[in-house]
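Laboratory data are not the source of any read-out in this text; all were calculated from the coordinates shown. Bear in mind that the values here come from a model prediction, so they are computed numbers and not experimental data. Cβ atoms are built from the backbone, for glycine too; each structure is taken alone.
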Structure I
Amino acid sequence: MSAQRDHFQTLVCKLVETIKDWVEPVDWVTRKYPKKMRDNGREVFEIPALYLQKGPTRVLLDPIAFDVPGSDAVVDLYLMPTYDDIATLYFKNGKWVIHYDFPKSQGSAHQDPEASFLPLSEESIYQVLNAIEEHAIPSF
């Protein structure tokens, strides 16, 4: 196993457990699923993905890559069932950050692009999930 892959697995496992612990007390139902990926040596490995649901809103926290320039790990947050990429988490400079383009508030013509990058915290994940829940329009 490569050190880079081991590091990615450790980061994602901790991220999944942390988000699960944060969102379950505020009525999000979660379930972990094993996801198969290939490393740089073409070896298959498993890593957890996290399914989250609150009412009709369903999202998937999906590990994407560990060999992205400028980041040690990338994890996407998809709106289900369409797999609309709605947020991305990056592990950069020793910490997780979340990128989400918050819907523009009424009367706001311009949104600061830097404002869409937040340090990952219990508060920021609630902020993103609440915005998704409020603005998501489930498809048939």
Structure II
Amino acid sequence: MPKLIFINLPVGDLAHATAFYEAVGATKNPQFSDNTASCMVFSDTIHVMLLTHDKFRQFTPKKISDAKTTNQVLICMSADNREAVDDTIGRAARAGGRADPSPKQDFGFMYGRSFEDPDGHMWEVMWMDVEAHNKAMASGQANACSPA
């Protein structure tokens, strides 16, 4: 069985955050959702748990950081192609997120953009032509994340 990833994010407005993540392509799993949490499913193995601040505090004694002013993690999700990257960023912007808070990345074999959700959590959406990347690496024309 593949391992599952559950990303837990504190959110200020659960209904708004749930609608935002539905707009960018996640599906709400009602089995693991209630008035304090929404389980948002991106794939069979990737889930995002949106938690009210009170619910999030049940899992950590640490202060909840303000993701609009500090950043502890960048969450990166793959896309099937360059167009899917642009589509996801467009949907995020239309749903109230901020498109491209970080510079776009275009290395030919790899293309990525980013969005910030309404609570300030940063997401990258990346596409990579693995075969072209491997050829560039093997020929010494590129390092892990440089143009070919």
Exercise for the section: Compare distance in nm of label points 7 Å out along Cα→Cβ at positions 34 and 66 across structures I, II and report the one with the greatest value. Expected result: II
Completion exercise
The highest value of mean count of other Cβ atoms within 10 Å over residues 2-9 among the shown structures I, II is in I
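Computing relative contact order in percent (Cα under 8 Å, 6 or more apart) gives 15 for which of I, II?
Source structure: I.
To which of I, II does the computed value 26, 18, 14 (semi-axes √(5λ) of the Cα gyration tensor in Å) belong?
I
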